[in-house]
1. On distance in nm of label points 7 Å out along Cα→Cβ at positions 30 and 70, which of the structures labelled P, Q is highest?
2. Which of P, Q yields -5500 for helix-only ellipticity at 222 nm (-39500 (n - 2.57) for each DSSP H run of 4 or more, over all residues; to 500), as computed?
3. Given that relative contact order in percent (Cα under 8 Å, 6 or more apart), derived from a single structure, equals 18, which label among P, Q identifies that structure?
4. Could you figure out which one of P, Q the value 2.0 for distance in nm of label points 7 Å out along Cα→Cβ at positions 54 and 78 was computed from?
Structure P
Amino acid sequence: MATDYSDYEFLKVEVAERVATITINRPDSLNAVNNVVHHELEQIWIDVRADRTVGERRLFARLPEGMPDGLTVDVEGGVWVAVVAGPGEVVRFKSDRSSLA
């Protein structure tokens, strides 16, 4: 049975082919994170973990140190992550997750 994600006020959750896509949905504020979004981002991982329609969960990448503070995906599928509470840098991961680019 699929998990009902309709109670989330600012997160849009779509599950297709056993993959959950989670999108912050606050276009009027340019998707800025407020207290409600912060709480929803904490809760969503609990709900996704319990959702049996979502497949195998895999770690995408591990930061050598620090914490992620935002990310984006480029046209080649590389993932750029802003890192804080550590070296204070921007890191790019290859789309195949195998190593740093």
Structure Q
Amino acid sequence: MVARIAMEQGYIVVGVVTTPSRMDRARMLVTEGGIGNMRAKADTIIIGSNRLLDMMSDLPLERIFQAVDKLIVEIIKGLRRHNGAIPHQRSSSGYR
């Protein structure tokens, strides 16, 4: 409800989700449904675990998670720096 009200007032509402790895098919099915719901309520950023694992395969899993945390922080900082500079008009078919 808060996200809907914020979007109606023109605020950017960001939802960040990481997808399960390709080995966890059951969780991926649940995640796909959740992503669909999230897209309807927030500007959604999807971080694909498979892509991360492919790009950082030489790192321990803990370091990969640290990199994702840092990425999320940088995304939020970037959005805050551009606060008000990003037009936010969303229609049912996406952005205009």
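1. By distance in nm of label points 7 Å out along Cα→Cβ at positions 30 and 70, the leading structure of P, Q is Q.
2. Values: P: -5500; Q: -17000.
This value belongs to structure P.
3. Of the structures listed, the value fits P.
4. Q
Any read-out appearing in this document is the output of simple, stated calculations on the displayed coordinates, not a laboratory observation. Please read all numbers here as calculations on a predicted model, not as lab measurements. Cβ atoms are built from the backbone, for glycine too; each structure is taken alone.
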